[in-house]
Structure P
């Protein structure tokens, strides 16, 4: 102990002592990074009259073809009314198709059409390019650390959806 400050934190423990200013900088970085992460897809979506809700629906339908409307509601954390508004547009525009469940006729299963898959690919390609560049710049340790931080910030219900997606594709 030096000057009554207590023991020096062990390697990694210093992260437990982040100042409010350090946390504020992290929060601000997250806001600005999110703007960058969504900028290219927002442009692609706006050309078609869509917004981020459409993007999220397209993304998660693509990740789990055949997902039910109820499952998608849980993943997105939206009401049935809100999701139905988005799905109606995507279905009318030929990007998503829904099928009545084989076991339960009340269920609707969602699939991207070929046109929907093309839009998903354009949106994801833009985000993958930005993320790939950032990951290369930051390095492999930062990549795994960043993922751990994001996973630690997830609510338990969202963590279960995230885990299910990881299991779905490995």
Structure Q
């Protein structure tokens, strides 16, 4: 069975790639940026080292039904990280959202007037979902992440200018 593949992109205006990368490479800090994610905890390994695992929970997906009591969760493993190229890859090892063989690569792209974040992903087709649902979930989440990072970095810069 062919895997679904997708890619999302978000611009982070007025912020250098070197400013955004430290926020993204904090593998155990995704809950600071990704909307609706309330929990991101270290499970095993050393932060930022391949093989470390995080537990993420609390997010809602575009296909969540009326069962509001159910808490979505995944355990995600850092597969590789390259600070020089500002890129890392991770997989979902287990969870209750039906993502099987999910692998994602997140990269910060330097641009003239800021930077961009590219999030590529592949996964076996997910029961009850369409690829458009996954594209929307990751794409809209990435847009919110970019806005939150912009705001945090602008606030930081303003505090340094005082």
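Assorted remarks:
- Which entry (P, Q) yields the derived value 21 for relative contact order in percent (Cα under 8 Å, 6 or more apart): P
- Origin of the value 103, where volume of the Cα convex hull per residue in Å³, for residues 31-86 alone was derived from one of P, Q: Q
- Source structure of the calculated read-out (distance in nm of label points 7 Å out along Cα→Cβ at positions 39 and 55, 1.2) within P, Q: P.
- For the set P, Q, ranking by Rg/Rh (Cα atoms, Kirkwood Rh) places P highest.
- helix-only ellipticity at 222 nm (-39500 (n - 2.57) for each DSSP H run of 4 or more, over all residues; to 500) derived as -22000 - corresponding label from P, Q: P
- Answer label among P, Q for the case where mean count of other Cβ atoms within 10 Å over residues 23-30, calculated from the coordinates, equals 11.1: P
None of the figures in this text is laboratory data; all of them are computed from the coordinates on show. No experiment lies behind these values; they were computed from the predicted model shown. Cβ atoms are built from the backbone, for glycine too; each structure is taken alone.
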